[in-house]
1. If we compute Kirkwood radius over Cα pairs in Å, for residues 171-314 alone for structures I, II, which one ends up with the highest value?
2. Comparing relative contact order in percent (Cα under 8 Å, 6 or more apart) across I, II, which structure shows the greatest value?
3. Where is FRET efficiency 1/(1 + (r/R0)^6) of positions 59 and 155 (r between Cβ atoms, R0 = 30 Å, to 0.05) largest, in which of I, II?
4. The value 38 for percent of Cα pairs over 35 Å apart was derived from one model only; which of I, II is it?
5. For FRET efficiency 1/(1 + (r/R0)^6) of positions 187 and 403 (r between Cβ atoms, R0 = 30 Å, to 0.05), the calculated result is 0.65, so let me know which of I, II that is.
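Read the figures in this text as sums done on the coordinates, not as results from a lab. Because the structure is predicted, anything quoted here is derived from the model rather than measured. Cβ atoms are built from the backbone, for glycine too; each structure is taken alone.
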Structure I
Amino acid sequence: MPAAEPDFDPAWLDQYVLPNYGRFPIWPERGEGPYLWDSTGKKYLDFAGGVAVCPLGHAHPEVADAIALQAHTLIHVSNWYCIKQQAQLARLIVEDFVHIPGRCFFSNSGAEANEGMIKLARKYGVNTPLPDGSPRYEIVTFSGSFHGRTFGAMSATAQEKIHGGFGPIVPGFVYSAFNDIDALRSAITERTVAIMLEPIQGESGVHPATPEFLRAVQSFCDQHDLLLLLDEVQCGFGRTGDTCGWRSIVPGDEIQPSAISWAKSIGSGFPLGAFWVRDAEVRNPQSPIRNLIHLLGPGTHGTTYGGSPLACAAGLATLGVIKRDQLPSHSAALGKRIAGEVASWKHPLITDIRAFGMMIGFELDEATLNALPAVAASGKPASIWLAAQLIDDGLLVVPAGPKVVRWLPPMNLTEPQATEALQIFHNTLNRILQ
C-alpha cells in the first residue's frame, strides 16, 4: 500500500468506496505497452489487461494522441445531432470486422450493449407474434454464461451466484446446458424469440462453443425464426485470432448472426460499447416494421453518453491499429505458440489449456493445489491464490472460476514479451511445488 500523502490517504478506499470488489493489494500508477508499474515502483507484465480491455497495451501513443486531440476539439454532444465519428466507426466495424451488412448502436459498456440486444429480441417478438397475437419473448441462454451486471443482462446470465440476493430477476430467460444440442432443442418453445450466447465464454474459464453446437444454434434459429444474438464483449475484434470470435470456431459465413454485442477491446479502456444489427427482413408480412435495423427506431432506445465524439475517436484509433497491423492473425500465431510451450512442460499443476489467440485459459489441478497447506490456509479458490502468487512474481492474470487462470495480454504482444511471461509462469508453478 502506498504511503499517506498530503492530498491522499490510501485508507480512503475502504472509507469511501463500496466494498463490492475483492481487490488484489496493488496500486497501479502507470503503464506502457504490456507493462504496469505500481506505487512502489514494482514492474509487472500485465496479462490481465483490464480483463481484455487493453488490446494494444497501456498508453498506446496513437490512441493517446487521438483522445487528446478530440478532447481539445469536442468531447460530447447529444445524439440529437449527427456525430461524424459514429458514422466513421460504424463503417469500420461493418466493413472491416463483421463483413455483413448491418448497422451499429453505440453505448458505454458491454452490459448496455447486451441490454440493447435483449430489447431488440423482445421487439422482434412483438412483430412476429404467436397465432393468438401474443408476443414471443423467451430468450435461451446457457450455463456458464456471463452477460453483465445490469438487471436484464444479469438475468440473462445463467449463473445463480450472479442472481443471488437480487430476485425476482427479469422473466423471459430460459437456461440451457452449453454445448448440449438436445438440451437446446428441448428448451425452445413457441414463445422463444432468440438464442443468446458467447461464442467463447470468458468468465467461466475460456470455454468455446463447439462447431457442431454453433451450427445447431444457427439451424434452430432458421427453423423457428429466432434471432441469433452473439455476445462478443470479451472475444470480439480480433482477440481470438479472427475479426469476429465466432469465426475462430466456424470460419467463413456459415454462421449468420442477427446481432452482435461488443465492448472491452473496442476503445482501449475508454468506456465504449456497441451492438450491431443485421440488415435482414422481419419474417412476418403483417409486421409494420420490415427490417431488423428499424426495430429500434426513434423513441425506443437511447443513451446520453454513448457514441460521443471522444469515445468514438478512441474506438477509431484502437480498431484502426488492429486492422492496419493485422493483429488478429498475429494473435492467432502467438497464442498458439504460448499454448504449445505450456503444453510441452506437462506440468502437474496444469490439466488443460484452451487457447484462442490472446484469450487463453489454463485449467489448474484444483485438488493438488487445494491440498497445499498455503492454499488451504488462505481460504481462497485455487485460481485466486495462484493469481496472487503470480502477482508477487511480476505477472498479472485473471482468475476465472475456482480453477482457471486467464491470460488476456495485448494483441500486439511481442515474442520476447511472451517468453518473459512464460518464464515467470513456469518458475512460479515450480516454486509452488517445492
Structure II
Amino acid sequence: MSYDLVVIGGGPGGYVAAIRAGQLGKKVACVEAERAGGTCLNWGCIPTKALLKNAHLFHTLQHQAKQFGISFDNLSYDWSAIIGRSRKISDRLAGGVEFLFKKNKVDFVKGFGSLVGDHQIEVRAEDGTTQILEAKNIIIATGAKARELPDLPCNGTSVIGSREAMILPAQPKSMVIIGAGAIGVEFAYIYNAFGTKVTMIEMMPRLVPVEDDDIGEALKKSFMRAGIKCLTDTKVTASEDRGDSVSITVENAKGSETIEADVCLVAIGVVPVLPGGQLPEFTDRGWIQIGDRYQTSTPDLYAIGDITGPPWLAHTAMYEAVQCVEGLFVDGVEPKRVDAFPGCTYCYPEIASVGKTERALQEEGVTYKMGKFPYQALGKAQAAAETEGFIKLLFGAEHGELLGAHIIGSNATDLIAEMGLGLTLEATIEDFHATIHAHPTLTEGIHEAALDADGQAIHF
C-alpha cells in the first residue's frame, strides 16, 4: 500500500495528524500497536479523570452531605464497578476515534511499526504477520511511557506504574507514591478519597514542583488536611520489594524513616517509546530531535508529541499534529512550534497554569505586579461548597501585559482557557479590568485578581 502520509502512533498527536491529513484529501494510514487513542484515551488522561470524578463524588458524600442537607445510611462503594466505569469510558472514546478514522478515510493499521527503508514502514501484527506500507511522508508519534526506578522495577502488584494504578483488582490499604508531579498527586487524591493510607515522597521542596510555589504549598496543605502524608525535600535512600508489600527508606532534614506499604506507585516521569528499525537522530535522553517544521534528521520523516520531549501533554501534541500536517500539505503555511500552553492537574483542588511562574520572573529579573483572589470570596464557590483555592495573576509592571496565571481550586482546568487566550492576544491588565465577567461565576475571580494587581479588588 502506498500513502501520502503514514503516522506511526495513534495517540492524541498521531490520530489528530492522520485525521487532519484525511480532511485535506490525502491518502493516510495510522499505525497503532494497541487501541486508537493511545495512552491518553486508554491509559492516561481519560480513565484517570473518570476515577477522579468517582473519588470526588464519594469524598463529597462522605464529608459534605450534611452541609447540603442530605442524609443516608451505609454509604459504600464497589471498587470493581469504579474501575469498570473508567474502562468503559475509555473504550467508548477509543471507538469514537476509530469512527473518525473511517469518516475521514484514514486506514487504521493495527500492529507495531518499524522504519525499514526510505519511505517504508513494516507493521507487525499481534499474530506475527507483517506488511509493508510505503509513504511519501512519515510522522512518528509514538509517545512515552512511565519511567521505572532502576532499583525498584515494576512487577504489576506491589510496585506499579500509572497504568497498573488504574486497574488494580483490589484496593490496597496503604500506598506510597514516589513523585509528586501531576500523575502522583492525582492518584494520591483518588486512593486517599476511598480510604487508602497514602504517603507521597517528593525530592523537590514542593508538590507539583513545576507549578508556582504558592500552588505547591497550597496543595500540600490541602492534602495534609485530607490525611495524605506529604514528604517533600525528601529522597529515597533504600527500597525493598517483598512481592506482597514494599519498604521504602527515605531521608530529609528531619532524619531518616522507613515507610511500609502494600503498594508503591512510581510516578517519576516518562521515557520515550520508539518505533523499530532505522531511527532518526536523538537528543541526549532518547527523545527525537526535530527542527522548526517538525522534521527529523531523515528526509520526509517528521516527529510530534511526547516522543520529541517536553512538554508531555496531549493538547500540545494535538497542536503540533495540525501544525506539522498543514506545513506539509497546505501551501504557504509556516508551521508554529508550541509557545505558551496550559498545564493542568486534575486532583481536587484542581490546578491549572499558563505562562511564567513568580519564581521564574524573579530569576529573570522581570518586574511585575501580582494579583490574587481567594475562592472563599466568590459567591458561586460558596453556593457550590467549593471554597478552597485562589487565582493568581502576574502582569508586567511597565506595560501591564499578562505574564502568567496560576489557579488552584474548583474548575481551574476550565478557567485557564481565558488566560491562555489572554497570553496569545497579549492582553493587558486594563483589558481584564474592562471585560465584564458574569455573576455569579468562578470567572469573577479572574476579574478580581486583575483588579487586585492594581489594588482595586472590590470583594476582598
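1. II
2. Biggest value here belongs to I.
3. II
4. Value 38 for percent of Cα pairs over 35 Å apart corresponds to II out of I, II.
5. I
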